[in-house]
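Enquirer: In structure tokens below, several structures.
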Structure 1
Amino acid sequence: MNIEGTRTTPSIQIKPGRIEIRGRSIPEDSFEFYNPITHAIQDYFKKNHDKTEMHFHLEYINSGSKKFITTILIDCNDLYQSGNNISVQWHYDADDEAIEELGNDLRTMLQIPFHLIKVG
């Protein structure tokens, strides 16, 4: 899956070994945007990939998107606890305290190896 980003939606790339969500996430209808992505990620993990890195680099995220990102990560946490080799790389801009704080909050909820990466 490869979805180009827009000014209100992030780019999404799902390929063997890597899932990446990058950009602004303020879609008008978060369910309509993220529901197919959630299903694509579930389908991806049904193929038993050896190792998957999930990369998030969000510039801005609204509350509806936060809900879906959280749900995706909780689902992946369940898969991790079942033996899937998954890690999260949470990239945030050095001056973006909100995205850094969101990453810290998510990290405390999960057992997945979760790395906060300051950019810039």
Structure 2
Amino acid sequence: MKKWALHDDHREEIEIKFDKEDFDKLQQLFLNLWYDVQITWIRKRLQFDRDGVEVSLDYTKWYGYIIELEILSTDLEKDENLEILRNKFAELEIPITPKDEFKAKFEWYKTNWKTLISED
């Protein structure tokens, strides 16, 4: 669970790890707590640690490919770590996608995901 806006540069995160085979039980728990499913992603994710930076390589069906770099930070470290992440993208010669582009694609997917998944 991540707080604040989806594509903010930094967000507070609560992470609970569970086994893949427990997904249905966890989903049912949230439904029983009156949470509604807002969106479903069909994603293949590979994760690596590179010099203290968590690297996620994602392919999400109907959405596309994403490379995400992350450093868990305190509030005091966030600006310094954000600069480190920007420099890592520059070293990799990967341009950072503008937030407006991510937002537009996300809004399209959020509008269409139920139809896409039902046609699959």
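Enquirer: Please compute relative contact order in percent (Cα under 8 Å, 6 or more apart) for structures 1, 2 and give me the label with the greatest value.
Expert: Structure 1 gives the largest value of relative contact order in percent (Cα under 8 Å, 6 or more apart) among 1, 2.
Enquirer: Moving on. Here Rg and Dmax of the Cα atoms in Å has been calculated and equals 13.3, 38, so which of 1, 2 was it run on? Write down the numbers at each step before the final one.
Expert: Working: 1: 13.3, 38; 2: 16.2, 46.
The structure behind it is 1.
Enquirer: A follow-up question, please. 1, 2: which one has mean count of other Cβ atoms within 10 Å over residues 33-40, as calculated, at 15.6?
Expert: Structure of origin is 1.
Enquirer: For distance in nm of label points 7 Å out along Cα→Cβ at positions 57 and 81, find whichever of 1, 2 sits highest and give me its label.
Expert: Across 1, 2, distance in nm of label points 7 Å out along Cα→Cβ at positions 57 and 81 peaks for 1.
Enquirer: 1, 2: which one has distance in nm of label points 7 Å out along Cα→Cβ at positions 25 and 49, as calculated, at 2.7?
Expert: It must be structure 2, since only it matches.
The numbers here are math on the coordinates, done by the rules we state, and not lab data. Keep in mind it's a predicted model, so treat the numbers as computed, not measured. Cβ atoms are built from the backbone, for glycine too; each structure is taken alone.
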